[in-house]
Structure 1
Amino acid sequence: MPEEHQVTLNPNRTLVYRFAARLLSLLARMLFRPVVVGAENIPLEGPVLIAPIHRSNVDFAFTLFISPRKVFFMAKESLFHNSLFGSLLGQLGAFPVRRGSADRESMASAEDVLRQGRALVLFPEGTRQEGLEVKPLHDGAMFIAARTGATVVPVGIGGSEKAMPVGAKFPRPSKIRIVVGSPIAPPSSEGRVARSAVSAKSEELRVALERVYRQSMGLT
């Protein structure tokens, strides 16, 4: 992988990380009373792509501490311009991606994290969506999984759209229920994985993601 795409990670659960995790957990319990179902479905070792539903700007916060593993996520590069804040983000698991950069660069960064055997949060829907239906996904998540051998885990987050609806500047108290689905094996082949195999796995992920989202909403 080209050097410009290599991502520097801090895999340690540092003192700052543990303090921030406890603080965020306390705030979450006070504001959202979160219930997590199926956390054991996230593998404790090896590359794993955590694929949550995306209905609110606070969704990523509910995925950071659903596993005893330290998980990593992308953040826009401008957030790292302040060295102190950037250092804090880095210890929490964020790594910078240039805003407006090509999807190929973002995908290369995601691949590098997974090749290091880490857990990565990546929203397979891309941008924030609305409604119970999960529309056909782009193949990006499963393409990355195919290239890195990462297990993919769908995550439903029920109630986050009420916790911070579109246009809200601050989160509101709301009950949150998180359902972690069964792991999905990445597309595989003896040779190069066919696009049709990647697309089939993307559809499998779409169905699983809609299922856990409906479960998190108490509808199934």
Structure 2
Amino acid sequence: MLSLDKVQVSIEGVRVLRNVCCDIVERKTTVLIGRNGAGKTTTLRAIMGLLDLDSGSIRLDVDDLGRFPAHYRARAGIGYAPEDRRLVAELSVEDNITLPGLALKLSKSEIKRRLDEVYTLLPQLHVMRERPGGGVSGGQGKMVALGRALLIARKLLLLDEPFQGLAPALALDYARTLGELRKHRPELALLITESSPALLDKIADRTLQIERGEIFTKSA
């Protein structure tokens, strides 16, 4: 489904990703683990077109994503929840979730259908749907970012360090949510970055390790 072939990325002249090669498989959950600074976030940002490639290619099915602008990823069915959430503080939780659907000019009925899907999986978001994005806690913000990504994700869901900064109880709740997601949306491929994969052991199908910008297969 998604294939990275000899991807190299530099930030401010410093090489961060070095000949990264890996495949993200349809209907499977892939966990990418590594220390801070190893290149996890850079890998996801490169997939999303937020960073230019020095060389190599990233393909979604037959499409070379490097030939398309960054916003094409959402139209192609890739949902992305960044580590820092990036909520619009002035908008309600529900408006934050549906914003990408409006950007893609989805019909009102399709947005409602997808929103109902999100609320079924994440009922806590329905409870706080009228709260402003700037009025949610860090853990709640992670859930809002997940809901927003799910509204778009038809093929692939990228989650960057979803457990970072969460209290243990919230981390367990998030992990349970991902387990339910795996049951309710089995067609999705998931790529999740984490420093420690312990909370993902039950849903991980494959584990990759990144060290100094290079990816290795840890298990399959």
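Structure values in brief
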{"read-out": "Distance in nm of label points 7 Å out along Cα→Cβ at positions 25 and 193 - structure with the largest value, from 1, 2", "value": "1"}
{"read-out": "Origin of the derived value 25, 23, 16 (semi-axes √(5λ) of the Cα gyration tensor in Å; candidates 1, 2)", "value": "1"}
{"read-out": "Distance in nm of label points 7 Å out along Cα→Cβ at positions 49 and 201 - highest-scoring structure of 1, 2", "value": "2"}
{"read-out": "Origin of the value 32, where relative contact order in percent (Cα under 8 Å, 6 or more apart) was derived from one of 1, 2", "value": "2"}
{"read-out": "Which of 1, 2 yields 0.95 [FRET efficiency 1/(1 + (r/R0)^6) of positions 33 and 145 (r between Cβ atoms, R0 = 35 Å, to 0.05), calculated]", "value": "2"}
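Read the figures in this text as sums done on the coordinates, not as results from a lab. The shown structure was predicted, so the numbers you read here are calculated from the model rather than taken from an experiment. Cβ atoms are built from the backbone, for glycine too; each structure is taken alone.
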